[in-house]
Structure P
């Protein structure tokens, strides 16, 4: 396709979720890249404009650069389906399920795929019993947020209540606790039917939090990831299977870790990954000779309805 074939393109960015700041960075980068390739692209902040304006203003496609709830959870995708406007990334079902870490885990477990043991927390839980069940340290996080927002690494049962309250109250979400995997973290970028080279993430003191994801220069992203080629191919195949089992498509990212014995553990899926200067899918694309601009164009080519 030529840039003119895409017609008038809206880059959906910003939004109302807790990840608005990152979405603005992602969308600005995508907008600049598409325009550099000759696409008639325009910024569209879904927090400031009614989505119905997309139809009224004649937009032919949407590049979704929204992150989190209200943009990555199937709601925007459903609205675009109703209007018949092709959009990038997973459809309504895949988007909705993948943002929900709890239900993603249930699907993976039903499909025989490995993911850390977990439980949903409640305000009246016996915190000592939770610690015994899952072991320490463990991870507590909101079930429906991304970018590690509200995530706490808990080293003692006495810390569980505060971690629960952060996830459940501050982020108004279901709080999920899962066993901690002590080992290297990897991510697999997916583009259509292709899994890009794995990236190994090395954050200071193993703390890959919001700050280290988007603003720190201390986090290292290793691509090549350092694994033997056959092992990397196994993990890429596992990631693609995990992605498809949840109903995802188009493009996205699967995060996983290896434990001390080398066993993989699936963590979560991102159906609208970051596209900032620190983001992982663009890093993996560069490893196979694809520029940021070409990556954005390739993602846009995959825009669909249904």
Structure Q
């Protein structure tokens, strides 16, 4: 099992003891007492996540974050900022610099589960897809920040809404739907878009060849000519509305901890939880499919945890 490496930066010694106790079993930890020690570690060690205090002698946490964002390699490392006294101004600056969340230090004693969830979510949401255009990169970042903020409330329905709405906007889709396994059937959980089949809530897609393909292969697919393809949902509706392109990907019953422990791959014994389908008239590229697949596979683990809870 792969262990992700977390760099903890804080001049307060008790924080290092607490992070070791809380995170040390699940993650490999590196410790630094100031920004320069952290930079020295980063120069020689591959780190997957930085957990940094905001107030330190020398470079502060925000100043370090600002410097990291100018480093081509290190700017890709996700950062969580720890603080006792967050302010609106500091939070806004940290968000602008790419830190998706603040962690109040009091949570290390009052809500340890919340700390673990935020660390896992931050690692899960660090989705890297090569050769993305700037517009897709910005859209991906916006989606991740919106989804993490919503997921922290524990509201499954609202988190699904954010994910589908943002995905629909990023892909400029005509409609995006999410279906959940209930018994032997797939039931519609949420749909967004401006071109949606009538009575979609009552449609049973469970026996569609596309769903059979997903169940048998445990893989997603995309098509750009649905009219004569063996794969694709709502083919008659798609032909009528000239929606030639579709991406459909599965979501499995896997939470963040399991996915991280399996190197971001779905375990072979995980059951099908749901299916996401995105339909539009504009053709899909390989890069767009890879982005949707990675986004839904990784962020979908958050949905599964919220649904199960």
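Derivation of every value follows stated rules applied to the coordinates shown; laboratory data play no part. Keep in mind that what you see is a predicted model, and the values were worked out from it rather than measured. Cβ atoms are built from the backbone, for glycine too; each structure is taken alone.
Calculating Cα Rg over 2.2 N^0.38 Å for structures P, Q picks out Q as the one with the greatest value.
Using helix-only ellipticity at 222 nm (-39500 (n - 2.57) for each DSSP H run of 4 or more, over all residues; to 500) as the calculated read-out, with -9500 as its value, let me know the right label among P, Q. Derived from P, not from the others. A value of 0.85 was computed for FRET efficiency 1/(1 + (r/R0)^6) of positions 32 and 152 (r between Cβ atoms, R0 = 35 Å, to 0.05); which of P, Q is the source structure? Of the structures listed, the value fits Q. Each of the structures P, Q was assessed by relative contact order in percent (Cα under 8 Å, 6 or more apart); the largest value belongs to P.
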